[in-house]
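Asker: Following are the structures in question.
Only the coordinates and a few stated rules stand behind these numbers; no lab work does. Computed from a predicted model, the values in this text were never measured in an experiment. Cβ atoms are built from the backbone, for glycine too; each structure is taken alone.
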Structure I
Amino acid sequence: MTVLDTEVLVIGSGAGGATTAARLAEAGRSVLVVEEGAWVPAEATVPFSLEEMVAKYRHRGGAAALGSPAVAYAEGSCVGGSTEINSGLWHRLPDHLAEDWRRTYAIDEFTAPTLERYAEEMEATIGVSSLPGPPPVSSAILADGATKLGWESTEFPRVFRYAPDGSGVKQTMTRTMLPRATAAGAVVQPRCRIKRLTFAGGRVTGARAVLTHDDGATETVQLRADHVFVCGGAIQSPALLQRSGIRRGIGNGLKLHPTIKVAARFPFPVDHDDVPMHRIIEFAPYLTIGGSASRRGQVALALAESGAPYQEALADWESVAVYYAAIRSEGSGRVIAVPGFEAPIVTYRLTPGDLSRLARGLIHLGEALLAAGATELYPSVIDGGVVHDVQGLGQWWDAVTPARANLMTVHLTSSIRIGENAELAGADSFGRIRNVANLRVNDASLLPEGPGVNPQAAIMTVAARNADHFLATS
């Protein structure tokens, strides 16, 4: 059996893992980053294409949290994690939410000034900026609809660097934090799946893994480390800890941002190369309206989810774009590792209030799109009815039921929450697993609740803070 030794083992290379690796390597620590997926160059596939889903998504993009209704979700499974496949929208954790979490979960050193300092540093490090010119049509539609209704909207900045000509490059982890980490001496090992962590004397000693070589051959490897950071995300991190015998406070409290969609047809062509950067925030933080990826495949899926005849709209797909309403959910879920199965079982239970907010969000989304000029609206609700005018929106109120709603999410958090309140949190204020001094988690699973927006900014902010605490105390 091959044995690999390192001072710090980082499991996972997404926003949390890459930030951890860069921080520790630049401080002089010996770091090995292992990633289950392959290293796929950011420019190797077209964003949001079928080819990208096959190359970079776990289960090729097909997974769901079981419940009534089920909620489809997507995870990245490649070097760089979900930063390689997301839209790159950046939104700092709101001060009021951070303060609420600090009090509820008893989180040490979680004040607004501390988080702001780390957020500013992350923004300067990876590059966060707004579009230098006018927005694309798909994004301007949201701003236009909000303006006509007297609602508040905003353009979210993104992890993009823009050239003078306005062209932008998304600053994924393979373009930012991972190159910093490797320049400082860290090693990144792709296609290395961790089976379980190993322990001795009350400490984690490393992990047992399966490494896949370029020719497809596999071998079992033993990874030995003085410290381990688990950074596999809100699904994979709790599953690994459970497989390794750690279950207290692990896998409970999973939070999603359930999302309901509309495929909107306009009397003019709509761009399809990017995700709109505008959001309607009139009803935030509990309800946000935005735009999704709208390539031909996504348009076809969104049209089909309505259950209505859609052939004519699909033939005119260049005039169709997909939009959504997302909520901060009262419900919660679980991640359960089952012996003998590689993938965990994920469940999620929405509350009646969640379904009510989704119905309200669907109505508001329809209002905004019609105000912006849409002529046909296809909801992701079976037999919800195609709507052509404001009067028709009323039929959607009663259509959003567990049996008829098609929901999805790309934001998963909170399955190993941080804080000194051990009744609520699975890790301490800095991600350390209780009773295992040298084992830490540093990813989306630590966020105590769903923030209501893309969580990448919060993940990287908290990960940098936790890495600095490790350096100061270990």
Structure II
Amino acid sequence: MRTLLALLLLLASPLPAASDPSPKDQALARQIYEELVEIDTSGEKGTTLAAEAVARRLRAAGLPAGQIQLLGPSPNKQNLVARIRGRSQKQPPLILLAHLDVVTALRSDWTVEPFELLERDGYFYGRGTADDKAMAAIFSELFVRLAASHARPQRDLVLMLTADEEGGPENGVKWLLEQHPQLIQNGGLVLNEGGGGTLRAGRRLFNGVQVGEKLYSNFWLTVTDAGGHSSVPRKDNAIYRLAAALARLDAKPFPVELSPITERYLAKSAELEGGEIGAALGAIVRNPNDGAAAKTLSESPRYNALLRTTCTPTRLEAGHADNALPQTARAHVNCRILPWRTIAETQRHLAEAIADERVTITPGVLDEQAPASPLDREVLGAVEAITEAMWPGVPVVPVMSTGATDSHFFRMRSIPAYGVSGIFSDIDDVRAHGRDERLLATSFEEGHVFLERLVRKLAGL
């Protein structure tokens, strides 16, 4: 059945370009994908085994050892950086970025083995299949093939497969750029995750290009008290006070604020959605102060996150004994801040919403703000041309991510980074970071072709 479906799709699709991946190339990408998914790169396991696996393939393909580096502050969390020299050093390198680390997956939570690549019902199942080992495998296969053919692109090509994108900024891209600034001494142009195609019920809605993202920041809300014996309870309980503070925070959301990027995205979404949601999207674009439209869209977690800064509790800690009143109650609040707003402004909103001086608000690790990448015609023009050739009529839409990616650290250094993959996923079936993560097999195959065409176009191959 799958063979017949693939044949029908082939007959309905435009003819492939001469440089598109061959069946042998596609098989190699699938092998690398399987190898990476089946290496547990979560948490304490680290990324070194996965980085070494790709490095071995690059060395076997003939890439000089001096152009392959394993770098990182801890032995089990190494980052792979490989470089193919270009014909000219006048252009900044094209950096192909993907992270190897994944969110922890407990076997007891999954219906399939999380660290085995399972192909079933047209999907690839496994932790990291969507986030972000598909791109890592596609970029790796292309690098192996270019190395084996001794290709000479117009500009340097740099492959970065990194650690700790999921786990924190003490390693990965931030560490590489701080500790090895020579990697970007000539600047760069970055292709990364964060964008990609959007499906609904099998219909391609648009191909997204991420040009900006929200700022990630954490806060601790803390209530302290003298405590006492639980047999003599008091109304002024630290847990009650903290719970009331969180309820007031939930009742006072941040205001709606749009940028040119989100306006453009929401306007296109209004066309695609139709109905009540489409009408509300159109209304909010025309007037961000439209309370009725904001109320309707706030019921959608996805659209709500695009409209405003969001802060939500993700962890709670309280008490020290079963038979004692709590002396401390703490809530960890994770905020995703609009790029043009500051952490200080966010903290002020938290204080105003909570309205309780006994609740202390302490910021956690702070990231710097990063400007959006420019709507560069070289990049967007190439994405639009390839998208039209592969999926006629599917629009290309610049997007702002509500989540965080490592593109942030490049943008902080004025290096443009674009989240783009040509890998389509269902807007109503998002499983990254969740149970039974999966990716459509056809999306992996099409993403392979799309990224090959895009890299060749931007690299001058």
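Asker: Suppose P(r) over Cα pairs in 10 Å bins from 0, in percent works out to 4, 21, 31, 25, 13, 4, 0; of I, II, which structure was it derived from?
Answerer: I
Asker: If helix-only ellipticity at 222 nm (-39500 (n - 2.57) for each DSSP H run of 4 or more, over all residues; to 500) comes out at -11500 when worked out from the coordinates, which of I, II was used?
Answerer: The structure behind it is II.
Asker: To which of I, II does the computed value 15.2 (mean projected area of the Cα convex hull in nm², for residues 131-282 alone) belong?
Answerer: I
Asker: Hey, mean count of other Cβ atoms within 10 Å over residues 227-234 derived from one of I, II reads 11.6; which structure?
Answerer: II
Asker: Output the label of whichever structure in I, II has the greatest value of mean count of other Cβ atoms within 10 Å over residues 19-26.
Answerer: Details: I: 27.1; II: 13.5.
When mean count of other Cβ atoms within 10 Å over residues 19-26 is calculated for I, II, structure I comes out on top.
Asker: Let me ask another. State the single structure among I, II that was used to calculate mean count of other Cβ atoms within 10 Å over residues 291-298, giving 20.0.
Answerer: Answer for the origin of the read-out: I.
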